[in-house]
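The structures considered in this document are given below.
Please treat every number below as a calculation from the coordinates, not as lab data. Not measured: the values here are computed from a predicted model. Cβ atoms are built from the backbone, for glycine too; each structure is taken alone.
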Structure P
Amino acid sequence: MRKKGVRLGTLFFLIVATAFVSAVVTYYYLSAVIDDLGRNQQLYTKLNNVNKMISSSYIGTIDPLDGYDAIVDGAVAGYINGLGDPYSYYLDEKNYTLSYLSEDSVDIGVKTDYDYNSKGIRVTFIKNGSPAQNSELQVGDVIVAIDGTTVDERGYRSSVQRLSGAVDSETVLSVYRATTDENLSITVRRTAYTPNTISYKLIENDIGYILIDEFDSTTYKSFSSAFTELIEKGARGFVLDVRFCYSGDLDSAVSILDMLTPSAILVSVNEKSSSSPTLYRSDEKSTTVPIVVIQNAETSGVAEVFSGSLRDTGSAVVIGEISAGLGIGQRDISLGDGTAIHLSTYEYVLPSGEKFNGAGVTPNFISELSEEKKEIFSELSDEDDDQLQFAIAKLREQIG
């Protein structure tokens with residue numbers, strides 16, 4: 001009688017047993033998850049017992065070439081999934097490998113995350129003026145294949161790099177859109193563009209309006225320039241708009257906060273590996289003009305730090321919706337064998353001591369925008385933007 005082949009999907013966790021546990025407990029970030037010696041011993045005992053049972057009773061076989069590697073990968077992925085953190089995941093060797101781009105490559109202008117369930121690329125942010133914005137691609141879409149090759153086959157990181165290419169070249173994306181339960185084919189032309197994270201204008205002759213799409217290395221300089229220009233044009237107060245602003249660079253946000261806030265702690269960052277938090281402070285110099293900040297349920301991460309810090313220090317009135325609640329940050333941590341874990345390792349704490357992960361930042365005043373208007377947000381006139389009109393009214397209470 002011939003032995004049948006092993007089904008890796010059902011056996012990966014069992015076979016890895018002692019080898020997997022030994023690797024995990026020697027690594028700081030994973031061993032920190034199990035900080036109780038008794039639980040450690042329980043884990044060893046249970047997996048060793050299962051391993052003995054499989055060794056003595058399992059009738060199947062394991063592929064000697066790559067069977068064990070696949071089992072270990074699956075086991076580690078399952079371990080990270082068991083944390084219950086949607087932002088942490090395992091990157092096997094294929095997904096952790098980076099392909100390097102030539103200097104003349106153009107990206108399509110998206111921020112992404114790994115969607116473990118579909119083994120695809122989740123679009124989390126689309127940059128203003130980018131090729132992606134000029135296509136049918138939407139935030140929330142999951143890219144499952146690029147130019148006919150699946151993300152699972154090519155690997156996540158290599159696939160993300162594949163989104164970039166020569167100027168004016170095209171890429172065909174196979175996309176799943178959960179909101180409509182559709183599988184789509186979207187062609188994106190990689191046209192050259194200049195990333196612009198700030199747009200601004202003068203409203204009603206004396207209100208400066210600045211929309212922040214993203215906090216990156218260019219944002220502070222652009223914001224400072226826009227702020228000064230609007231003051232010179234007669235702005236007596238400001239509306240700062242961080243709706244749909246997804247996370248970004250903390251240093252950039254802190255630099256802008258320093259402009260707007262007198263001497264204060266702006267935010268602190270707690271890390272599991274550090275005995276004391278990292279404090280970000282402002283100096284005594286700051287603007288004195290009244291400010292209203294607009295946020296919504298899609299305001300996320302560093303953008304929440306921005307609005308929450310201004311609220312807590314009294315430097316601005318915040319209006320809108322409760323924000324997304326992404327109050328933790330992640331890092332890639334190499335496991336030393338070509339694989340890594342993308343792990344949540346730090347959290348943001350607002351000046352009041354509030355931790356907003358999972359809860360969001362609550363504005364001073366609630367103001368909502370209908371779902372229909374959110375869908376056409378970039379096309380809304382000022383008059384039809386209910387949240388903007390509410391912000392202007394609140395600012396008028398201060399500047400007359």
Structure Q
Amino acid sequence: MKAIKIVIDPEQNLISVWNGGRGIPVEMHTTEKMYVPELIFGTLLTSSNYNDEQKKVTGGRNGYGAKLCNIFSTEFTVETASKESGKSFKQTWKNNMGTSGKAKVTSSSSDFTKVTFKPDLAKFKMTHLDSDTVALMTRRAYDIAGCTKGVAVHLNGTRLPVKGFKDYVELYVKGDQSQTEEEMPRKVVYDAVNPRWEVAVTASNHGFQQASFVNSIATTKGGTHVNYIVDQLVSKLLEAAKKKNKGGMDLKPFHIKGHLWVFVNCLVENPTFDSQTKETMTLKVKSFGSTCPLSEKFIKQALSCGVVERVLSWARVKSQDKLAQKQKGSKQNKLRGIPKLDDANDAGGRNSHECTLILTEGDSAKTLAVSGLGVVGRDHYGVFPLRGKLLNVREASHNQV
């Protein structure tokens with residue numbers, strides 16, 4: 001496949017996606033007695049990926065996506081041509097896949113697949129494709145351009161300026177409006193570790209950030225593949241930071257992670273996710289089907305990308321705050337030695353009035369809350385798991401309260 005062409009037309013409420021890869025076989029299915037493209041796009045409970053014993057690095061596995069797109073469209077058209085079959089195929093469905101037109105089959109010597117559809121906006125309580133929805137689709141076009149190296153991605157007739165994951169990462173970082181001239185400079189470190197893994201890292205100004213993809217699926221909340229890379233980075237960067245932080249505060253792994261911005265693009269065999277939206281990958285590392293050991297060269301470059309400098313600068317500020325408190329004779333307000341307490345970085349300091357302690361019902365709920373700190377940061381938020389359940393005072397008596 002050399003090209004992908006995407007058209008988003010809000011005025012006509014029309015979206016189309018064309019790719020020049022190998023076409024779908026235009027052949028009659030021996031059991032279902034219908035053409036294969038019709039079976040794939042217009043018949044429920046059909047997919048070629050149900051067999052979990054077969055290792056695949058595709059995005060979909062159960063055949064839901066294409067059919068749901070058909071079901072939630074007022075009009076849905078599939079066009080494909082298979083050089084191997086020597087035929088082309090075109091069929092249109094209308095009324096949420098309720099009615100299907102007659103398939104048109106002709107001879108062809110080319111390869112391509114094109115899907116054109118008109119979303120049923122009423123189903124989504126919309127009257128038109130608004131700017132936010134179009135922006136999300138545009139973002140997805142850039143995602144695909146970054147994940148499919150060597151494939152020219154066109155959006156509304158214009159080729160996107162992204163030829164691979166490295167270009168995507170650099171474009172992503174350049175678009176970060178949080179960097180100011182007064183802040184420390186940062187650089188992006190990239191490595192194509194092997195054919196299945198691409199990794200990049202730079203310094204973050206707003207807590208831990210990540211942008212990751214599994215088989216071209218945007219895992220917006222990360223998952224085990226991101227943790228796999230982050231754990232390797234944190235281990236090495238923490239070691240280097242401790243050597244430079246002589247006499248400073250005791251640095252922990254989450255101090256390093258809170259200053260990381262990680263990018264991961266990987267191919268994983270039969271990935272599993274926490275939901276159909278596929279925002280978080282849950283597959284265990286041992287089942288990835290490949291490994292991604294970060295090279296010494298990559299680690300060495302990562303040491304100078306700005307993360308360690310930011311951590312040390314933050315540690316110096318924290319140490320100075322503590323020293324100032326001692327000199328004023330003020331009491332130490334930050335609690336120490338409490339098991340399972342993940343305190344806010346600014347707790348007990350001069351900014352403690354801005355801090356919030358999140359109380360959770362048990363350790364499992366704490367894990368969810370801690371993952372959320374990757375978004376809001378650890379400076380103003382801490383987490384502590386409670387034993388048992390909180391008393392519902394609404395139904396409680398005065399004696400119970």
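Annotations
- Which entry (P, Q) yields the derived value 1.25 for Cα Rg over 2.2 N^0.38 Å, for residues 217-304 alone: Q
- Read-out Rg and Dmax of the Cα atoms in Å, computed value 26.1, 88, structure in P, Q: Q
- P(r) over Cα pairs in 10 Å bins from 0, in percent, for residues 281-344 alone from the coordinates reads 19, 35, 23, 15, 8, 1; which among P, Q: P
- Origin of the value 4.2, where distance in nm of label points 7 Å out along Cα→Cβ at positions 145 and 369 was derived from one of P, Q: Q
- Ranked by percent of Cα pairs over 18 Å apart, for residues 161-240 alone, structures P, Q are topped by P, which has the highest value.
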